[in-house]
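Q: These are the structures in question, set out in turn.
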Structure P
Amino acid sequence: MKSKKPLVPYLFWMAAFVIIPLGMVIYYAFTGKDGRFSFSNFRYIAENSQVYLDSFLIALISTAICLLIAYPLALVMMRMSPRGQRMMNILVMLPMWMNFILRICSLEVIFRSGGVLDQILGFSNPVNHTMAAVVIGIVYNYLPFMVLPLYTVMSKISKSVLEAGRDLGCNGWRLLWKVIFPLSIPGVISGITMVFVPAASAFVIGNRLGGFYLIGDTIDSYYTKSFDLNAASMLSFVLMVVIVISIVVMNHFDKDDDIVLV
């Protein structure tokens, strides 16, 4: 019988940084100021319903844009030489080497009135403190999380499969739709999940670039300004439930586990 000692550090990590924090969130979400069980915190969901809708709408739009940009880019990377692929991987990951807050601040400088974009356009830019600025910020920050899963899956598609498709009469578009796209579905599902989850709970981006709060900023405001753990926990709990449901639904469409890519 194999020893279970190597599992101890992982179990400790899960307990300390996942199970216990999650338990505290659930506890504060369903208790009142007096520590007693209560459903009164559900009122915060109604009060912030528009914030939830805005956050999920922006997350959906940003995820769709990331997919539209990343898919052609992953196709190009797939057709490159190994050296070119390594270079493109570095370029895709390059923005991630800079601190998240610094990336947001740089976009803020570009978009603000009298900023870089104003000077280039010669007039007040139309994206300053708008939803469009927030979407651009999310796409800029999370695009690599869409590109890399797509590229990883596409790079494993055997060239013999593509050649077989051409031999059977597929032109470029038909080969893409009938062969490459079905085989890339796991990468699409993974990319959508990896972008939508952090985009839905985006923090700082909405406040800095759009001038309004998204759900992540709202939760932070309840916690750091109002010191209302109950409100912050209930909003966090509902956000977590919605994200888990979204992940389960997305995984339901991933039926290609039995496809051999290589």
Structure Q
Amino acid sequence: MQRQVETDPSNGLLFPVNVESSLLFETPNQLYERVFRTLRPRTAMPAIRVEYRRFAGANSNIRLSGGEMVVRIADLLEGAPSPVAEALAFILVSKLFRRPVEPVYPHRYRMWLNRAEVRRQVHLVRQSRGRKQHDGPQGTVVHLEELFDELNVTHFDGLLARPAIGWSRRVSRTRLGHYDPSHNAIVLSRVLDGPHVPRLVVEYVMFHEMLHLRHPEQHRGSRRCVHTKEFKQAEKQFPNLPAALAALKRLLA
């Protein structure tokens, strides 16, 4: 039997006022043993190994293979408060055995990750350890830096500083573009780089990602808002937006 799940910090926990004192003195292995017994999956208690790894972010993962449950946690979570570690354990083990995750645990984990000092630490780790891979701005049809400069003058009065820009190395039909604030980079999917793709579609996707520069994500409590009210209002100002969305739908059909 082999199964693996991962957590994404964008998905995944508030501290209860009353926390069991034993929780504060558990080792990581004891914590995961307790969580396993609490959830009572229909399998024997496996051997448990918890490791802290130098991940380029706050992601963690868990897998069950050969009678051993291996938990790999980002090392920046090693100093997290005990209730946060417990929340992550319930999230990982619940997902591994396909059990519903009680809402208190994702809420608690998100509350901690959304603290300003934790976000800063995650940002620094991503900058120092991660690499933004792309193939540069020159495409088969469109040069992305030139497109950025055109849209910057037309829609942003030329006030946006140009980030790193490039085409993705893989063709994705689900992630057409994204802005990575940790590396200050805009990457567009190769699926948009072809003579059959209307230029209006590429302009719209680039415009959308440029709006992330003007309207950064916001954090309120356990909520992370990437597309703020101001972002959505600004997006509606894109010329021929209905036509761009219709062309994009046809392209992906």
Structure R
Amino acid sequence: MSDSEQIIYFHGLPGSADELLAFGPDIARRSTGFRVIDRSGRHAAPSGTDYFARLAADLRRDVPDARLRLIGFSLGASAALRTAAHLGDQVSRIDLVSAAAPLDLGTYLPDMAGAPVFRTARDNSQMFHVLTRAQSLLARFWPGQLHAMLFATARGDDGPLASDPEFKAALKSVLRQCLGPGRAGYLQEISLYTQDWRAELDRVTAPVWLFHGEEDNWSPVAMARDLAQRLPRCEALNLLPGGSHYSALKWYLSNL
């Protein structure tokens, strides 16, 4: 990274900056210079275009002279791409890890561990609010149980990672933050994600690198392959044998 380049990190959902602390002190130190975008709900907006334009405006105000390297993890990949569409040439590159592609780009839901959440958000807004309220209560009072539920179907390298005490402690903090104080942002972005945003991909002019676990069942590997075909400038698709969702992020941060 050059002195004039700023790394901008878009965490997953549920997610927060604490997911960067989940893989041990060495990786945590590597990410100390990252600027983590605040997506906790302070930018309420009537549409995805307005919402991501406001995130881009914040970046232009806060780091007006720096070239931006965007990193998007999981559902943060959607936010990174849709924000990049408003930043133009200020973005030097985009790295997407375990990227969640637009649902309308392929037939993914049958293979997604979080399919019930996305179907509910897409089809029944009121029920989605009820569901996230239940998740919020679990995150507050029984975060260990919620963690176990989320990783019940973990595949590949995510299996042993989910049982690591340091990882579990960090993810519990992530869940409490995202589904507690950050719940409004979670509700908004999940709802925006389930809309059809394929056309926004055409406005991403920066080069994109994809890093994806072959065993990922949160963001199926078909998402990465389809994004590689659809994005205007995909430089490389890096598939990680044995890797899954969070384990792909661990690999990426270890090799950054």
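Q: Comparing P, Q, R, where is Kirkwood radius over Cα pairs in Å highest?
A: When Kirkwood radius over Cα pairs in Å is computed for each of P, Q, R, structure P gives the biggest number.
Q: Identify the structure, out of P, Q, R, from whose coordinates mean count of other Cβ atoms within 10 Å over residues 37-44 was calculated to give 10.4.
A: Working: P: 13.9; Q: 10.4; R: 16.6.
Of the options listed, only Q reproduces it.
Computed from the coordinates by the stated procedures, all read-outs in this text should not be read as laboratory data. Keep in mind that this is a model prediction, so the values were computed, not measured. Cβ atoms are built from the backbone, for glycine too; each structure is taken alone.
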